[in-house]
Structure 1
Amino acid sequence: MSGPTTPSAGGPDAEQSAAAQPHAELQAAEKPLSEPTVPERQITDHWSTAVSRIRPGEILLRGYPVEQLIGRVSFAEQIWLMVRGELPTPVQGRLLEAALVAAVDHGPQAPSIAAARMAATCGVGLNSAVATGAGLLGDVHGGAGQQCMEVLARVVAGEDAREIVAEYRQQRAYVPGFGHRFHPRDPRRDPLLALVREAVASGEVPGDALRAGEELEAALAEGRTRPVPMNIDGATAIIYAELGFPAELGRGLFVLSRSVGILSHAWEESEGGARIKGPLPRPLLAGYHGPDQRDLGPRGEGEAPAAG
């Protein structure tokens, strides 16, 4: 029995190997000696953060182990820690919590609340219903607090409150943070400002934003039989400004606060079992101001419809 045959040096396999050799040498010449590698630190720093460090068995929030925070700091204090990097003083935490509590809800007539309730009846899920409501909090509905903080900063910087009020009146615009379409005097104003005055008296906050807000309120009342008192946006704007929050973050805190009301209303509506509730009760129909009913009539090819 003969064993396996070995191709001879001049056989076809040798010819195929010889033909492939120049191509292999070319590939070897093109291939770099070592593949470039991305440094590990460059990868891990892609989302580097000072807010939290998460490792197996470890959760650090601004450097504090979460197990030390649980049960020992309030939610408002935790919010301060997360966005500011340090824990607030007791007075600062109390002021922040008061502002957050005051702005949680303003009833289903508020567009953000109404939209969340409507979404809940469409079966989209609680998370989508809350997102629907929070998504409506923009410049017009939800932005007055940030805008008021910007106006307060102008007064603190030395601009005259009367001139600012005159500027808004000339533009036929509302001064953000003052007046209310529903309340003759916003019931949230006085308790919030009282807390700010206490904090000013104790030296915890400087009082500049409070004085600016009161100057604007006085300027708005001049020449009027009825005053234009500060509303929730103005009162919380003063608190956030006194606490040193930038204006844009003031809006973010309002969104955080109002999301509690949005969640509550969306949950209540979903528990009610109603389906596809529109903006009006079913017996009522939306008004119509378009053309009266008209007939299309016969149409030839390429013929435009006759005017009604």
Structure 2
Amino acid sequence: MPSTEAPTAPPAAPPARPTPRRRRRGPGAAPYVLIVPALAVLLAGLGYPLFWQAVTSLQEFGLAQQFGQPPTFVGLDNYARIFSDERLWAVVVRSILFCLVNAFATVGIGVLLALLMKAVHPAIRIVLQIGLLLAWAMPMVAAVTVWKWLFDWRTGVINWVLVQMGFDRYEGHTWLAQPLSFFFVATVIIVWMSVPFVALSVYAALTQVSDEVLEAARIDGAGPTRIFWHITLPLVRPVLSIVLLLQIIWDLRVFAQIRLLQDAGAPVSETNLLGNFIFELGIGRQDFAGAAAVSIFVLALTVLISWPYVRNLLKEDA
């Protein structure tokens, strides 16, 4: 007879043991040890000069101290003396305006050239890139010398071309004698030397913009202007922020171009920027303490002007 007993259930499997979680090991001390040499080089190369300037700005340090006389501590007297000088504030306003005009002009022209390189035939693009690299690689003194020849009041090509176009008042016009035309020439030189860096940097960013995204925007009916403002520009904004920040810092610290143009007969007191004002204090008047005080002020001004851009970059990276 068949058995009526119910089949016995198989024994229950023992509960599975939870898999032990592996603890993630931290990076340890190795990365911090590896950056110690770089930090030491930065402290030695940047920290010591900054420390020396800060200490010198609190001392009486002039020509006598250059010949061995010990400096005396005067506290903030140098800052009070320098900041009460009206010439400093005129130079500060002039430097900030010159810096902002040059920085935004450089970035604007650089973006236009980058868009042009993106749109033209590859052969023309290569010619443009070679021209930009040659302008960028030209030594600064040689570039300023060539531009001084172009704007020379006797044999300059610029005056000759303007006269040929019917502007007879530019016959023998001295571009460097008046502050306004002086800074126009300085702006042309500085922008001409700075545009290649911006153009090539922005062009590299434009090559990373996806063609599929642009094609989808065209299918949706977006025109070139809307594509640029609402798609291309937001995608390359991090690069634009960085190059604009660098241009502001570099243009605020312009010295050599202005000095070389001043040697051609420009009025020094009306064309000084902050770097030239520091040079005049330290080398011209042997007031090294005052020059150090202005240098510390320029450092603080650079941080103040560039801080909004740095804060935006930090927000984008967060």
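Quick notes on this one:
- Each of 1, 2 could give distance in nm of label points 7 Å out along Cα→Cβ at positions 117 and 293, but the derived value 3.4 comes from 1.
- Of the structures 1, 2, the one that -16000 was derived from, the read-out being helix-only ellipticity at 222 nm (-39500 (n - 2.57) for each DSSP H run of 4 or more, over all residues; to 500): 1
- Identity of the structure behind 0.65 (criterion: FRET efficiency 1/(1 + (r/R0)^6) of positions 125 and 189 (r between Cβ atoms, R0 = 41 Å, to 0.05), calculated), options 1, 2: 1
- Computed 14.8 for mean count of other Cβ atoms within 10 Å over residues 229-236 - originating structure among 1, 2: 2
- Answer label among 1, 2 for the case where relative contact order in percent (Cα under 8 Å, 6 or more apart), calculated from the coordinates, equals 26: 2
- Given 120, 79, 45 for Cα extents along the principal axes in Å, calculated: source structure among 1, 2: 1
Laboratory data are not the source of any read-out in this text; all were calculated from the coordinates shown. Note that the structure is predicted; figures quoted are calculated from it, not measured. Cβ atoms are built from the backbone, for glycine too; each structure is taken alone.
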